[in-house]
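Please treat every number below as a calculation from the coordinates, not as lab data. None of these values were measured; they are calculated from a predicted model. Cβ atoms are built from the backbone, for glycine too; each structure is taken alone.
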Structure I
Amino acid sequence: MPEDTDVNRLAVQLSDRHFGVGGDGLILIERRPSGRLGMRMFNADGSEGEMCGNGMRCLAAYCFGEGYVMDTRFEVETLAGVIAPVVTPEPGERRVASVTVDMGPPREVTPGVVVALPRKAGGPPGPSESPPSFRGTFVSMGNPHFVITLPDVEDIDIAGVGPLLERHPAFPSGANIEFVNVLSPEGLRMRVWERGSGVTLACGTGASAAVVATATGGLTGRRVTVVADGGDLEVEWAREGPVLVTGPAEEVFRTKYSKAIPRRR
C-alpha cells in the first residue's frame with residue numbers, strides 16, 4: 001500500500017456494499033518491530049477500532065494459510081493489547097478449519113446500567129409517557145460493549161435504536177450494542193449494532209461480552225453457543241481468566257484494488 005494512502009477513506013470506500021467491495025470494515029496486517037504481527041482495524045465509517053474478534057479469526061486463518069506464521073498459535077499486537085489466536089488446520093493442510101481467539105479477561109463489567117433514549121426513538125409519546133430506556137451490562141473486552149437482555153431480539157428495531165445507544169453520553173467512547181435472548185444456560189441468540197459499522201451479522205468481541213454479561217448475571221454458564229445472524233460461535237469464559245471464542249474463517253475471494261486514495265493535503 002502506498003505510504004500516503006488515506007486508510008480511513010479507503011476503509012469507507014472498500015466497505016461500501018454498492019460502490020466498493022462491501023464489508024464491515026478493513027483490516028491491515030503489519031510486521032511489528034517486536035517480530036509479532038500487528039493488526040489495525042478500521043470500521044466501515046473509517047474510524048479505527050481497538051480490535052475485532054471475528055476479524056482476528058480472519059487474520060489468523062489468512063496469515064497461517066499464506067505461511068506468514070508457521071506455528072498454530074501466535075501473538076498479534078492490537079490497540080487492545082496482544083491477542084493470541086490458535087488455528088486448527090485441516091488434516092495435512094494449511095487450510096484452516098477453525099480459529100480460537102484468546103480475547104483475554106474482561107477489563108470491566110458493570111451490570112445494571114440504565115440508558116434512556118429521546119422520546120422520539122420510541123414513537124409518539126402519550127401525555128405522561130416516559131422516554132424509552134434499556135437496562136444492560138457494560139463490558140469492556142478492550143473495546144466497549146453494552147449488552148441488553150430481552151425476551152425476544154427478532155423484532156427489535158436495531159437500525160433505529162442502535163445508533164442512539166452507540167453514541168449515548170453514557171458511553172463517552174461510543175459502544176457496540178448487543179441485544180441477546182437467553183435460550184438456555186448453554187445458548188444465546190445475539191443481534192448486533194457495531195460501533196462505526198452499524199448492523200452486522202456477528203461480532204467476536206460482542207459474543208464474548210454477551211457471555212460475560214449473562215454469566216455474571218447467573219443467566220448462563222461459562223460455556224455458551226452464541227447464535228448470531230452470520231452463524232454460531234463457541235464461547236468459553238474461564239473462571240477468573242480469559243474469554244475464548246471459536247469459530248470458522250473462510251476465504252471468499254481475492255482481488256487487487258488499484259484506485260489510489262491519497263491523504264488530503
Structure II
Amino acid sequence: MNKAFAILAAAFLACSSTLNAQDAADTEGVRFGLKLAPNMGFIRPETDGLDGNGSGFGYTFGLLAEFPIGTAGNYRFASGLFLNNITGKWKEEFSYYELGNTSLRKKDLETDVKLQYIEVPLTIKMMTNEIGYIRYFGQIGFGNGFNIRAKADQVVPTVNGSFNDEPIVTEFVEDKDEDIQSDIMLYKASLIVGAGMEYNFSGNTSLLVGITYNNGFTNILDIEGAKAKAHYLELTMGVFF
C-alpha cells in the first residue's frame with residue numbers, strides 16, 4: 001500500500017511540475033485544497049445469476065489541485081490525490097439440496113462489499129465569471145482508481161457432497177469482514193461528471209460545494225466468468241486555500 005501511494009504521489013507531483021512549466025505566466029492561478037465527500041455507491045453486475053442488491057454509504061477525502069488552462073481563468077485542469085471508500089451489494093442465485101432431502105432449493109447468497117481505492121482524477125473544470133462572490137462550474141473527465149483494500153460480509157454455504165450435479169448444503173454461514181482483495185481488480189477506470197459552485201471568502205480562500213457522479217466502466221471483479229461495475233453519487237465538499 002505504501003509503495004503504491006508513493007508511486008502515485010510521485011506521478012502526481014511530476015504532472016504538477018509539467019503543468020506549471022507550461023503556464024509559468026499564470027502560476028498564481030494554481031490552487032490546492034482539501035476535499036471531504038460522502039457518497040452513495042452501488043454495484044451493477046453484468047453476469048447472469050448476479051444481481052444488484054441495494055446501495056451503501058462511503059466517503060472520499062484527500063488533496064484537491066487545479067491548474068489554469070490559458071489566461072482567462074475560466075478553464076482549469078482539475079486533479080488530486082484521494083482515498084476513496086465505496087460500498088455496494090450484490091446477490092447470487094444459488095441452487096442446492098439440503099442434506100437428506102431430494103427437493104431442489106434456491107437461495108440468494110448476499111454479498112456486501114467495502115472497497116478502498118487510491119484515486120487520481122483527470123478532469124477539465126469549466127467555470128463562470130464571478131457572480132457576486134459565487135462562481136458556478138461544470139466538470140468532466142476520467143477517474144483512475146487503484147484498489148488497496150477489499151472487505152466483504154457474505155453468506156457462504158457449507159457443502160457436503162453433491163446430488164444431480166448440485167451441491168448438498170448442511171448450513172449457511174455469514175462471514176464478516178472477509179478479505180476478498182484477490183477477487184477485486186487492481187485498476188478501476190470511471191467517467192466523472194459533476195457540477196457545483198464556489199463561494200469566495202477572501203483572497204484565495206474559497207468554499208466548494210457540488211454533486212459528482214462517478215460512473216465505472218471497467219470490471220471490478222477478478223473472478224472467472226463474473227463481471228460487475230461500481231458507481232457512486234457524491235456530495236462534493238472542499239476548501240481551496
Structure III
Amino acid sequence: MGQTSLPKLGLIGFGAFGRLVARELDAFFEIFVCDPTYAAARLPDGRQFRTVGLSQVAACDVVVLAVPVARMPHLCRELAPLLRPGTLVLDVGSVKIAPIQTMLSELPEHVEIVGTHPLFGPQSAPQGVQGRKIVICPVRGTRWRNIAALARRLGMTVIKSTAEDHDREAATVQGLTHLIAKVLSDMGPMPQHMTTASFDLLRQAVGMVQNDPPTVLHAIETANPFAAEVRAAFFERAEGLRQKFEAVPAE
C-alpha cells in the first residue's frame with residue numbers, strides 16, 4: 001500500500017519564526033518555502049525544504065505568511081491573483097487587527113483566512129512547542145478548527161479570540177515586556193553574580209525577547225492600536241515614581 005501524500009504547505013518567510021514553523025510542521029505537511037533572502041531553506045539539524053517562487057507557494061493547500069506586519073499589504077496584493085479557491089491562508093503576526101484587515105481587503109473571497117499568534121518564539125521554545133499557547137482568530141471559513149486541532153496535537157493550548165480582544169491584551173502582555181526588555185538591554189550588560197530569584201526571572205524574560213528582530217518590536221508598539229495607551233500609562237506611573245523618590249532627601 002502506497003504512503004498517503006501529505007498536504008502541501010507554502011511558507012512565505014524563512015526567518016527565525018519561519019524556521020520554527022518548518023521545524024514543527026515538517027511531519028504534517030510537505031513544505032515549500034518562498035523567501036528570496038535565502039538561497040537554501042535548511043534547518044540546523046540538516047532538514048532542507050524546497051525553495052520555490054510565489055506562484056508555486058500559492059498553489060499549496062495551506063499558505064503561511066511568516067513576514068513582518070509592515071510587509072503584509074504588498075505581499076497580499078502580489079499573492080491574491082495566484083491563490084486557488086479553497087486555499088487556507090494564515091498569518092503568524094504579533095498583532096491581529098491590522099493583518100486580518102489586510103487579508104480581508106486584499107485576498108480573494110474564495111480563500112479561507114485565519115489569524116494566528118503563537119505566543120512563543122525561537123528563544124522561548126528552543127526544544128519544541130509542547131505546553132506553549134497559540135491564539136487563533138477565525139476570519140473566513142471553517143478550517144480554523146483544523147489549525148486548532150493540529151495545535152492541540154502538538155501539545156499547545158489554543159486560545160480562540162477576536163482580533164480586537166487579542167490586541168487589547170497583547171498591548172500589555174507583549175507591549176510592556178518588549179518595551180522593558182529593550183530599555184534594560186540598552187542600559188548595558190545585566191549583573192550575573194549578585195542576583196536575586198526575582199532578578200533572575202527578569203533577566204530570563206529579557207533574554208527571551210532581546211534578540212527578536214527590530215520589526216517585531218516595531219509591530220508590537222506601532223501596529224497595535226492599544227499599545228500607545230498602555231505605554232502612556234506605564235511612563236506616567238514611572239515618572240510619578242521618579243519624581244517621588246527624587247523629592248525625598250537622601251539619608
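One of I, II, III was used to calculate semi-axes √(5λ) of the Cα gyration tensor in Å, for residues 85-148 alone, giving 24, 13, 9; which?
Numbers: I: 43, 16, 7; II: 50, 14, 9; III: 24, 13, 9.
The read-out was computed on structure III.
Kindly point out which one of I, II, III the value -3000 was derived from, the read-out being helix-only ellipticity at 222 nm (-39500 (n - 2.57) for each DSSP H run of 4 or more, over all residues; to 500).
It was calculated from structure II.
Can you say which of I, II, III returns 1.7 when distance in nm of label points 7 Å out along Cα→Cβ at positions 133 and 213 is computed?
Only structure I yields this read-out.
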